[in-house]
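Several structures are given next for inspection.
Please treat every number below as a calculation from the coordinates, not as lab data. Just so it is clear, the structure is predicted and the values come from calculations on it, not from any experiment. Cβ atoms are built from the backbone, for glycine too; each structure is taken alone.
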Structure I
Amino acid sequence: MKRALFLDRDGIVNVDFGYVHQVKDFEFIDGIFDVCRYAQDMGYEIYVITNQAGIARGYYTIEDFLALTDWMKQEFLKQEVLINDVYYCPHHPEKGDTEYVITCKCRKPEPGMILKAAKEHGINLDHSAFIGDKVSDMKAAEAAGIHNKILVASQYQDDGNTHAHRINCVKEAIAFLS
């Protein structure tokens, strides 16, 4: 079975400016390409796992998200990194006025997106890793059975109760991938 490096998007792949949905607002995090190239060299496949509540809130459409995702994947390819797949949750349990305002099993901290990726791609979660910038990322990884959780310091509160490797910048994640 394969092993995967799962990445949150906003705050890990790109700077989290809030509801990023256009190329002009997409700024890659320093070091993300280095981490991904290293992970590939170590035998990881790379998957992005992202909550996209901006869809439920009506800030942008699924089509807008998919267009940006295609562009992002092409930018990774230019850096010799293959993003094997991207999983997104368009839902929010309360906010918005679209059909996506629902409670679901895919929105992190629920593990739904990770479990779906594992099933569809034959991923061994026990030998995989997750890099995120929120406790909800770590909780989703834990619930899915991922032991190698890497939490990057961010603007979001860390309750300190979640077991994870804590780092100050994405590039430091390399030390926890082998």
Structure II
Amino acid sequence: MTVLVAEGKRTTIAHASVSMSSPPQAFVQSVISWLTQLSQLTLHDLDLESRIRIAVTELTENVIKYGRVGSARVDIALEQRCREIFLRIETTNRAPQKDIERAVGLLMDLRAADDPIAYYDQLILSVAPVREPGVSGLGLARIRAEGELELDYRVEGDALTIAVEAPIGALEAA
């Protein structure tokens, strides 16, 4: 972990980053476990811990599954904004343009969905019988429906970054 000061109104209190290149599945599961434990160190809410576990698992698996070899990165950060503390999970990977376009379309649909659980259920029914390789969107929909977390994203060339964040408490007065 390193202590960094970010520009503007955000201050990074702690940051951990993992980059992976074609890791075996056992390693991916170890990374997910480590990132989950790291992100939960500051949480005192079992419900939030469960929701964060969903986000860490789905985002880490997606970044490995859909990214190009050598491009997977997962970042976990504690950020201070004004007097609030946020946990931010961000993944970045390089992917074929068609996969990025599909993922961005799914992310836009997810944001627009009035009922994330109904959207997730509909998505399960639509992709289950297809069995085509590619971006299904189920993991992202699960983060929003079961994790009750909003997803944000940005595209820079062939790199897709997806992030979720959760407020985890107020900064204690000195």
Structure III
Amino acid sequence: MNKLMEKCWNMRISGKVQDMGFRSLIEDIARLYDLRGFTFNDIDNSVKIVCCGENGLINDFLEEIRNKGALKGAVIEDITSEEIPFKIYLPQKFLRLYTDELSDISRKLDIGIDVLLNIKEDTKALPDIKNGIEILNTKFDSFISEQREHNIRMDEHNQWMKEHNNRLEKILEKLVEK
């Protein structure tokens, strides 16, 4: 890549962009565009990006983030970017930085607690489900009983048919003798 055509950018993406694998998506897209840099979650609930690449690719990069981010469930409210007017030293491959400080871990634990509370709400129907299973078990037991009775009748019928067929064979044998 011609280093003269390369520019570096400082970017901020705000909205619902954390806790959904958004940085991983940004990393994948940046690598497709052969950009160098990194992305990280910030304490203000935004995702920050510092990257360098060919000037024409940056707009495509941001558009792809907007489109694929929406498919992943991100709600992007705003993307701001400003050119960095000086040379910046970045890793050769785009990276996703881990910024799980105590405040970030605390925020994630709060989300986990909300999920667990919703599970508790969702399980209120379990007594109804248990009652339904007991009703199904009663019906299944009744079906098994009826099937046993049916099998006994079928055995009796099969025995009668065997005797009937034996009588018919004897009649046929006598007819053949005549």
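The figures follow:
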item: Winner on volume of the Cα convex hull per residue in Å³ once structures I, II, III are ranked, highest first; result: III
item: Given 2.4 for distance in nm of label points 7 Å out along Cα→Cβ at positions 87 and 111, calculated: source structure among I, II, III; result: II
item: Entry that produces -20500 once helix-only ellipticity at 222 nm (-39500 (n - 2.57) for each DSSP H run of 4 or more, over all residues; to 500) is calculated, selected from I, II, III; result: III
item: When distance in nm of label points 7 Å out along Cα→Cβ at positions 47 and 119 is computed for each of I, II, III, the largest belongs to; result: III
